[in-house]
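Listed after this line are the structures, all set down as structure tokens.
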Structure I
Amino acid sequence: MRIDTLAKWFLSKNPQLRGGYIDQNTKLNKLLYFSYLMHYAVTGRNLTDDKFEKWDNGPVSREIYKEYRYNNLSGFSETKVDIEDKDVLKFLEIVNFVYSNRTAGELSKETHEHSIWIDAEKNEDLDFRKIAEKEKCLMKSLYATYADMDFDSIVMEKISGNIYYYDKYNLDMSDEVVSILEKMEPQSEPMFVENINGELVFS
């Protein structure tokens with residue numbers, strides 16, 4: 001599988017990344033990087049043969065950076081990209097769920113704490129074999145948490161500045177529920193909301 005196919009999948013899921021801006025290019029590269037990182041942490045294998053380099057704003061695929069900035073990858077407009085390998089698709093779905101609502105700056109800042117970025121020289125290829133145990137455990141934990149989730153049933157809603165995820169088969173986003181969520185205090189992280197025995201439960 002080619003890295004540009006994975007990039008197009010993220011672009012199909014996140015139309016807000018198609019504006020052609022540097023920040024959007026940076027964020028796309030970070031979503032790809034976290035996909036590679038999680039895949040290697042869980043399977044011990046590279047996701048593809050493509051490389052990430054140490055750039056000032058974090059790990060970057062030079063190929064995707066150039067395709068996005070100079071060759072109109074940012075203009076990709078298809079709404080569906082098929083990933084035939086369902087195991088790979090699961091990694092992409094989890095990374096998209098966990099990281100897609102963070103800003104390019106937030107994602108870059110997190111990657112600056114990763115040992116494989118810290119230990120590399122500028123523009124050097126990152127070696128995923130050298131992932132620190134802390135990062136490996138985090139990626140494995142995220143995978144274990146979300147591996148069984150049916151992402152086709154998960155809906156995201158932004159209300160009064162807060163981001164909520166919910167299962168459309170569990171929760172009816174009625175006017176009454178919206179009214180309750182509108183009164184919630186500002187939250188620094190997205191929340192999952194579900195209906196348990198008639199009550200809203202947040203996690």
Structure II
Amino acid sequence: MIDLNKVKQALPPGLEDDNVEFYVFNNNIKCLHQGKTYLWGDFPVWIMERIEQDMLENPEALRALVAWDFIQREEAMRQYIICRFGGFDGHADMEADGKIKHVEYFECGRRGQCASEGKLCSAIKVGDDHLTKQEIIVLKKVAAGKPNKIIADELSISEETVSSHNQNIQRKLGVSSKIEMATWAVKRNIIES
């Protein structure tokens with residue numbers, strides 16, 4: 001018989017704990033908390049209050065929302081949640097104590113062409129540094145198993161430039177191989193779509 005006390009598995013935040021995970025699925029914003037999935041409009045009040053406070057603590061994100069003409073409270077909060085926390089990445093967006101994490105990468109379909117990129121959405125922060133847009137593109141291609149030559153051809157850059165990007169990414173991530181880069185990217189859902 002299997003000893004169930006020894007079974008270890010990673011569960012999504014909010015499924016069996018007090019953490020909160022926001023995500024977008026089928027054009028709906030959802031929130032997972034204490035084993036219940038809430039749809040936008042039915043989020044617990046304390047979660048909405050904490051998001052509102054977080055918005056006030058991030059004036060650059062507020063300016064980006066205003067530039068997009070999201071000025072009404074509900075529509076601004078909705079867009080803020082989509083841009084900041086839209087992906088389902090296996091890491092809590094909000095901890096049980098209300099602490100919010102801004103480390104999520106969400107592929108919204110506008111990455112690389114959005115004027116608010118890195119202001120409203122979360123840039124990928126690693127240590128004290130951020131991955132550049134080009135590094136993210138290269139990282140996705142590495143995670144897709146593409147060799148440097150193919151990446152260079154697809155991006156119209158030299159193989160040496162791809163190699164340089166790989167070295168910079170590895171340094172920033174604190175890894176020493178393309179396998180570790182790919183593993184890091186897949187774990188965080190930073191993959192080519």
Query - Origin of the derived value 2.0 (distance in nm of label points 7 Å out along Cα→Cβ at positions 17 and 145; candidates I, II) - result: I
Report summary line: Re distance in nm of label points 7 Å out along Cα→Cβ at positions 25 and 137: value 3.2 computed from one entry in I, II; matching entry is structure II
Requested in this report: Identify the structure, out of I, II, from whose coordinates semi-axes √(5λ) of the Cα gyration tensor in Å, for residues 81-160 alone was calculated to give 28, 13, 11.
Outcome: II
Query raised in the report: Comparing mean projected area of the Cα convex hull in nm² across I, II, which is largest?
Result: II
Query raised in the report: Given a computed value of 2, 12, 22, 24, 18, 9, 5, 3, 2, 1, 1, 0, 0 for P(r) over Cα pairs in 5 Å bins from 0, in percent, for residues 1-104 alone, which structure among I, II does it belong to?
Result: II
**Report entry** relative contact order in percent (Cα under 8 Å, 6 or more apart) from the coordinates reads 17; which among I, II
**Finding:** II
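Bear in mind these aren't lab numbers, they're just calculated from the coordinates by the rules spelled out. From a predicted model like this one, the values you see are computed outputs, not experimental measurements. Cβ atoms are built from the backbone, for glycine too; each structure is taken alone.
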